[in-house]
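In structure tokens below, several structures.
Computed from the coordinates by the stated procedures, all read-outs in this text should not be read as laboratory data. Remember, predicted model here, so these are calculated numbers, not experimental data.
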Structure P
Amino acid sequence: MDSLRVWTDGIKEIEDFARENRNEVSFFVVQDIIKNKANGVMDEDFLNRVLYQLRDDGIRILPLDEDEDYDEGEEEREESWQFAPSDVNITQVPITISNMMERLENDDFDLSPTFQRNRNLWDARKQSQLIESLMLKIPIPAFYFDASKEGRWVVIDGLQRLTVFQNYLVGVQQEDGSKKKSCFSGLQYLTDFNGKTFDQLPRQYIRRIKESSVVAYNVMKGTPEMIVFNIFQRINTGGVQLNDQEIRQALYSGKGTDFIKELAEREEFKEATQFAVKPDRMLDREYTLRFLSFTEMDYQKEYKGDINSFLIKGLKKANDFEDPDRDRVRERFVKVMNACRDVFGRLAFRKYNQSFRRGPISKAIFEIWAICFGELSEEELGIIRNKKDEFIHAFGNLLATPEFVSALKSGDSYAFIRRVAMTREIVKEFL
């Protein structure tokens, strides 16, 4: 197979097709084009690299593949979510469009948060008609903000509407420092204003827009963190529902979130996972956060079966890291990723059978090797590298045992500790 030709021609053909279809293409089409370019011979790792490149170029692959997760411990998770209604401190804040415009001008809202890439989901017609609603005195939906921290408000619900206010009422910053306001289009009733900007409207409409009141609910300081997280899950109704990692990124942004992003972008991680852990929706950062959390905290004491609570603790810990802490984690991370690549190759972090038919990347197995290989020295890992065929066979036998299969499926603390202990016994046999 002429890899360079397949890569160049295949990606160009796929991207040309995707550009005509809202930057989307199905996994089946990608696979079919690459296979055709390769004359029917397709290497799975090569396909993963193609998929990674397409996503990096802004192409959305449909349907999105799933990695393999495990169920959380139901009993312990439910207990951790219990809270008294009196703990919920949400205040309705009186606010006008003029107030919101002022906050936008002063950069008091983050309209490009790292957890939300799809800011401009609405087309020009829908955006214009939102402003038309204000001119017609039609109420618009409520906004929800996390105001529990000092400084900028974090948008829980209402990002698209705030983006409209930025685009049409305040203006978007240009390279020369000026602000450009979008022209209205597709107005349903006030058609005379199509093609005009906010500043070109008659004075009464400008005043009507600015004086319009909107309903805003603020989650206030003092609200317990897990309640704020739960509010995000319940209320967020944007064009793309935020997943747990994106919410963690929003609530606990800091040096820790920068660090897990750095780890996720390392070639060692991409190669060890065969480019199969997508950066879409921050899945890759969730993996690196899992690595950090399970290797930096005492999981036997801290992990209670609620993975979300555990990962929040890990991220908060990472936000307080000093340089030596990051150096320690980075060195361990690179060591483990290289070892898993060298020992398992295409089977790394996956279930596989005796015929070496592999499943998807497994979060449970990723965590196991983070712990079991992370605690070994380079010399000990060298011993396993030299016996990798026997080691792969031994772990394959473990994967086939009913007890281990059961332990992999469950997220309760007992099952987690059990699967790590069973794997650790296999490792010890080779040292």
Structure Q
Amino acid sequence: MITRNGYLVIYGSLTLAVLSIFFSIPWLYVFSLSFIFIFTIEAIIFYNIRKSIDKIEIERNIEEELHRLKDSKVILRVKSQREFPYIVILDCLPTGFEVIGGNIGFLGRLPKGETIITYTIRPKEIGKHVFRFLKIIAFDTLHFFYTEKTAIVESLTYCYPTTTSSNITNLIRRAQLYSEIGIRSAKKRGEGFEFYSTREYAFGDDLKRIAWHQVAKSPERKLFIIEREEDKRKEFRIFIPIFETLFEGLEGNRKIDYIAESLITFSLLTLRINTLLETIFATDKGLTSINIRTNHDLSKLIKFLGEIEMKRHSFDETKIFEEVAKMYNGSFILLITDRGLLNLKFDELEKTKKKIDLEVILLKTIDDKIFINNVLEFLKRYDNLKLNKIKYNLNKININSIVINKALLLEEITKAYNKEKMYFNEFYHGTPFY
């Protein structure tokens, strides 16, 4: 393809040639022919450049596991079998990444051999991301011609949510979160974590509970099983259907990002105060339940959230809610969603309400205080209109709901937790945990 400089040389040479003939100026005619000769030589040189561009090999090295708002390096290794006089190599990033250091590509003379390009990115959105291709544009020496190529170099990476201890400290200061540590009650055998006693092994017992120290002390080497104390703690359940609308929002400020980090922070806090948390997700693969009991369970939650695909998760909303009502009959469930709930028939949701105690948090796509342009303002008003419609329909079937900005999600989860614990915990005798 011919550049603007190339067209300028062609048209200029032809114009000079016509003028030289018209005004009978021989030297001007020779001058125009020299430009045409140079243009032809550059075309021949560029023909070889165009054939060589397909032999450029590019390898991208990027960490497979990234963490939101934590910087990471990307290394591009460019291998060329010949020298290019002038070339542009540009790495095309997926959405949700910000370049904060280095050069995202290469500009200038590309030497023969290997050239390394390094730059630093800051991931801003959780989930599965694919770096798919790079743009390569090669020029001749005088920039008369150029050729363009798209190099497919796929690199798969996952961005996991992050949180800091300061989030937990702020949460404790802003809201009273009730702890069940220190509650005294009669010991009872069950499926908890605390030691109750040991007994002789019976067929069918879980081999993981064998008390090996007791076996070693037994002269007959009999097997003994550790029995645990009954766990009286009530589970706090959060249900999140992954609608495609959860991926909406400004770059780095999507609803799914706030949900993920709020869940991680709240999970850390529940581990500190010895309470039980269960997170339930609805995707195109069905229901996924993650019980938070240990730090290992928290790692499972982080892994799940970090590997969510940014796509339309197709599932039958009515069947999903029926399944949730059947599995958790008589339980309290906090539903976190957005205007994607409009896909659900509210008559069916009313049947679900009879089986479970349901409360709903509805998230706005764009916060009230943000104004960027008229288009986003229109989208904000449209979103608020749909959310208010959902809230009205929920109120008709006696389901408590609240419409909030994304930044308030963690605080609202805490309020729902306190309300549920004070309602269900008959054995609660403690004081607020600060």
Structure R
Amino acid sequence: MNIMGKRKIMITFSIIIILIGLFSIIFHKGVRYGIDFAGGSNLIIKINQPVTIELLEKLRAEFAKENINANLQVFGDVGNTDKLKISTLATTLTSNKIYEILDKVFAKNNATAGGLDINALRSKSQIIDVLKKVFLTNTIKTISENRPFANTEQLLEKLKIYNLSNEEISANFILVEPAINEPRKNINNASVEILEKVFLDLYSSGKFNNYFSEIADNIIKYIDAQGGLLRSIEELKPVLKLEEKLFETLKSNFTIGSYIIETNNMVGPSIGADYRRAGLLAIIFSVIGMLIYIAWRFEIEYGVGAVTALIHDVLITIGIFSLLDKEFNTQILAALLTIIGYSLNDTIIVFDRVREKIKMLGSVAYKNLENTLNSSIIETLTRTIMTSFTTLLAVAALYIFGGEVYKSFALALIIGIVVGTYSSIFIASPVVFILKEQKLKKQKK
């Protein structure tokens, strides 16, 4: 197998691929930066219906009316997913308009003026406050509708749905006019204000705080188990196990939102520019550091060959992302830095084998450098391919099963591993040979 003999073909092929990528970048007027680098906002929402083409067109039309340039990305297949990513170069004003559009397109169900969106609730204290209000309102309503009470048993029978004990009622109320020194109130003629004060104190006690806290925990756990989005408040009925009229009052205090915001990331333009600068410097300094290391460990020609392969890998990966119109963000930057390290490792394996041969064969190996490089590549080829293959299996699993968040990162790694393996075989060593050949010609002159 004469790999070095095909160097001109493979280098030409690489140049063509790089040029196609560069033309794509020029055509797209640069790399499509994510909000990490360009600034703006990424909004990931979950809705209570499948994302359809009609829904996407409706959203685009609403964004166009407000002159908002928004990129919509579906998580999964259209019609089979309920997640959507909205990316914009957003200001605070634009973000507010986006929320207005979402509220308009995904109209709320069972809406109540001033009601809390149950899907947006993650605070126990808010749910406890609503429960306390529901219990207080219904207790006073039950007493007002059923008094006068002839005996304590009749009173307790009406109030048992509120988890009130005989001791709690008897400690605060009697059924007749109180004596002069009697602190308890006659429940049959007590004013609404007095009832509110007494029962508010009762429902604020440690017993009821624990009771309401347990109900709030059950609500939050159930919503989380449904992926954070309820379709109807009726779903909570078997979870809460409240009496019908209590549950109906509870319903009137909540709104069901047709969507929830899972994540909302915002980056200012100046911070985005800083990230771009820092990312570029990270790549440049890593390449320079590797050039110095390889030049010190081997020779300068080997350093240039390795760095050429690294630049080759980065350019092709970025070019393919441009061709696919994929977003370039900090995840992709991390993938590029990983690719640089991975590709270099394969290249050093080949260079180490070359150095061993030169040590063993001396000037013979050096004079026949093309054959030495070729045999070194072939001898390490099985190891290189097997290492790349097993790494690809792991990254492919991340791409398939890791979810939408990691797909771009995994895709960049897949491209980088393939291209990095190719460059360590067909680019790095041929570049070393070309440089050595030129150096030898100069020495002869």
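Given that relative contact order in percent (Cα under 8 Å, 6 or more apart), derived from a single structure, equals 14, which label among P, Q, R identifies that structure? Only one of P, Q, R returns 14 for relative contact order in percent (Cα under 8 Å, 6 or more apart), namely Q. Please state which of the structures P, Q, R yields -16000 when helix-only ellipticity at 222 nm (-39500 (n - 2.57) for each DSSP H run of 4 or more, over all residues; to 500) is computed from it. Only one of P, Q, R returns -16000 for helix-only ellipticity at 222 nm (-39500 (n - 2.57) for each DSSP H run of 4 or more, over all residues; to 500), namely P. In this comparison of P, Q, R, the computed figure 30.9, 106 for Rg and Dmax of the Cα atoms in Å, for residues 102-309 alone is attributed to R.
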